[in-house]
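Asker: Input: structures, listed below.
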Structure 1
């Protein structure tokens, strides 16, 4: 095949539209509420550009991807769909295991799918700087990459435990021009208050969000950017699932089960939502498994309730699966899975019975990550390892039952900048964390009364 023909073929597989699941939901989502008045509200314009506010509330089924965003996507999209044949052989399973490899983006994860879009819309409206939070650093890296492409400044508050665990993620952000601060910090009123109460606080995504939001509120040239949870973020990620649908058709197979890890829900939704559309609209029987960390079990042990999106109560209140905004999870290496709540759309689909959640401790996920690396040669991020664990368990279940089962999971990011975590695992230094129910119940006491 000539390079020109191959290029044209790849171009034809790149989606030109994002899929908006709001058009097909069989229920109405509860509205966002103002954090002070508790009245229904939209995303606050001081924090977000108008285009993203409109996408957040839209019920239009498909939204065109702007040409400048497509031009950047073409640096790495479409991403490959790969059948994990060697893993199948290792497990001696009759199941077919496929993974959508999002590690081909420059930052190494799925996060640029929305970071590029958000940077574009902010630039279009004259914004000079974006502020954000990051856990493991994949989101911060993605936004730094996107801001650099569109000529925006980027300020990142990185959860302190990850800031210390993952120095090379910090270096990636700085290489793309971002300024990175460990959170909680003394730069914001929110950070100062947290540190006054607990000088040794290792941070949480809720705290880091509060710091980034505060900076955006106080500076007219700055807006806030979020890497997960919100509707428009999940919307942008659906390029993953739209590509996967076409690629599965080329493979002449269709998934019996779709799997993704979940922290806030974006990579899972990106792969799953187009397939959920096929279930809701066309009657497909696919199962959907959302895999979270046992250290932050918002779906498996939390409640479905209105809660603050951040620790300082600056962001809107949303209805979601939550373990409480005051919850500070243990310092597991899967830093991207340490958020206290789940995306409202994902949470509602869970409670409606479309999505089945499962939680794993980190030792089982690292065991799965090493199995995958030794079989397939690709080293996964700790977050991605959660999806791999579930895929392996599905394949072993298919083996036990003698079923041919087609399994599709999202390989949300590679782990080449997470090798310190693997060092700790091989040295026997990692521990499992299962947050006690008593601590969760204590955090839930602080839910807003709505």
Structure 2
């Protein structure tokens, strides 16, 4: 059992007092209007007297929806500089707060602990509050949640993508993601004082700069903000991991729920901490879980039929209107992590389900593997992935490209190169690296995208694959 280390200091330790306070904050909150069931929130974790109202505004958007599991991305304040990878509790069965115990999803945690970036060290969580302070809100809005508590340490961009890919199978429509973070820590106490005048307005401006890439689910843009401003966002690791997870699910629509500062509350701007909360909901054009599962089944059935010398068939009457509508896609085949075929169409020329069938068959015949083609004997070993594409848009400003959200097509003369979004985030590329690699894919010099005659197009892809066994 993990004790409520921070009760009576960071938040009320008496069960009645804490319950009434959380209920009061949730009732008083004026949450933004959101469309759809929230996928995730970013919530602050300072003492409740400072940040709880900002947190409550985000959780008020969640309270009318049911979830079975919450994955909280926190971090260790005491071990931030030396903790690498992600800490996951081993054998621990619950987190305790004055409101009761939140059971840990042991199966999920044990699954993550098999991955090289996940390990368990109880000392990392000793006395930490970034996860604990989120729990009372979750307990008051959904009493039956199980918890996956993750303390995010230092990782490279590529490792962030690798960690997100490991967590992704746990993220379904009954799972809420929470990234725990305060924002700018301003003043001599925090070693960060980029300005000395008009502090309240400049802190708000800094918060707006941080919020910009967050509402766009722009991992690269958020990293750029941190590098450019040295903004002291304490939970940058959890936020980056959340953005990468959301991009792997096809992105999200986001709104800022609330903003405040300790300077405003205390009237002393010598030192101030900024608090922001955000709510992420599905994009309107994304597929639901049933649609994804159906397309993966169609792709596998098509590949199986083709490899067995039969003609693929689809019962169109059982398909949703979305799957019968025009759509473009890629189908990727892998065996043991090795590419075995990847074929797709950039422009929708017919129903989405027909594109999946056609591309699954063509992926089995990918010309790159003509000397070692896919065979019926490896069907059971194949892992199938579908990338559902939005229409291409001409890019006028490369700064608009969001790594993790956008795929690229670059054309110059008779050369054309295409890379899907996941190629960039799986390798931890920056925006410029993504542009350069797409040029190389086209057989062009890596800086060809800078030429005035180069045409750059972006598209978005909702990428999903068969679950790992």
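Asker: Using FRET efficiency 1/(1 + (r/R0)^6) of positions 56 and 304 (r between Cβ atoms, R0 = 35 Å, to 0.05) for the comparison, can you identify which of 1, 2 gives the largest number?
Answerer: Details: 1: 0.95; 2: 0.10.
Largest calculated value belongs to 1.
Asker: Identify which of structures 1, 2 gives the largest calculated value of FRET efficiency 1/(1 + (r/R0)^6) of positions 136 and 384 (r between Cβ atoms, R0 = 25 Å, to 0.05).
Answerer: Details: 1: 1.00; 2: 0.05.
Structure 1 comes out on top.
Asker: If relative contact order in percent (Cα under 8 Å, 6 or more apart) computes to 20, which of 1, 2 did it come from? Before the final figure, lay out the partial values.
Answerer: Working: 1: 20; 2: 15.
Going label by label, the one that fits is 1.
Asker: Then there is this: Comparing distance in nm of label points 7 Å out along Cα→Cβ at positions 104 and 432 across 1, 2, which is largest?
Answerer: Numbers: 1: 3.7; 2: 4.3.
Structure 2 comes out on top.
Asker: Further question: Determine which structure produced the value -13000 for helix-only ellipticity at 222 nm (-39500 (n - 2.57) for each DSSP H run of 4 or more, over all residues; to 500), calculated from the coordinates; the candidates are 1, 2. Please list the in-between numbers first.
Answerer: Details: 1: -13000; 2: -9500.
The read-out comes from structure 1.
Asker: Taking FRET efficiency 1/(1 + (r/R0)^6) of positions 80 and 416 (r between Cβ atoms, R0 = 30 Å, to 0.05) from the coordinates of each of 1, 2, which one would give 0.10?
Answerer: On the way: 1: 0.95; 2: 0.10.
This figure was derived from 2.
Asker: For FRET efficiency 1/(1 + (r/R0)^6) of positions 184 and 368 (r between Cβ atoms, R0 = 30 Å, to 0.05), which structure out of 1, 2 has the highest calculated value? Could you put the intermediate results ahead of the total?
Answerer: Details: 1: 0.40; 2: 0.05.
Evaluating FRET efficiency 1/(1 + (r/R0)^6) of positions 184 and 368 (r between Cβ atoms, R0 = 30 Å, to 0.05) on every structure, the highest lands on 1.
Asker: Once FRET efficiency 1/(1 + (r/R0)^6) of positions 32 and 424 (r between Cβ atoms, R0 = 41 Å, to 0.05) is calculated for all of 1, 2, which comes out largest? Each step should come with its number before you reach the end.
Answerer: Values: 1: 0.55; 2: 0.85.
Largest calculated value belongs to 2.
Asker: For Rg/Rh (Cα atoms, Kirkwood Rh), which structure out of 1, 2 has the highest calculated value? Please list the in-between numbers first.
Answerer: Details: 1: 0.94; 2: 1.00.
Structure 2 comes out on top.
Every number in this text was worked out from the coordinates using simple rules, so none of it is lab data. Note that the structure is a prediction, hence the values are computed from the model and not measured. Cβ atoms are built from the backbone, for glycine too; each structure is taken alone.
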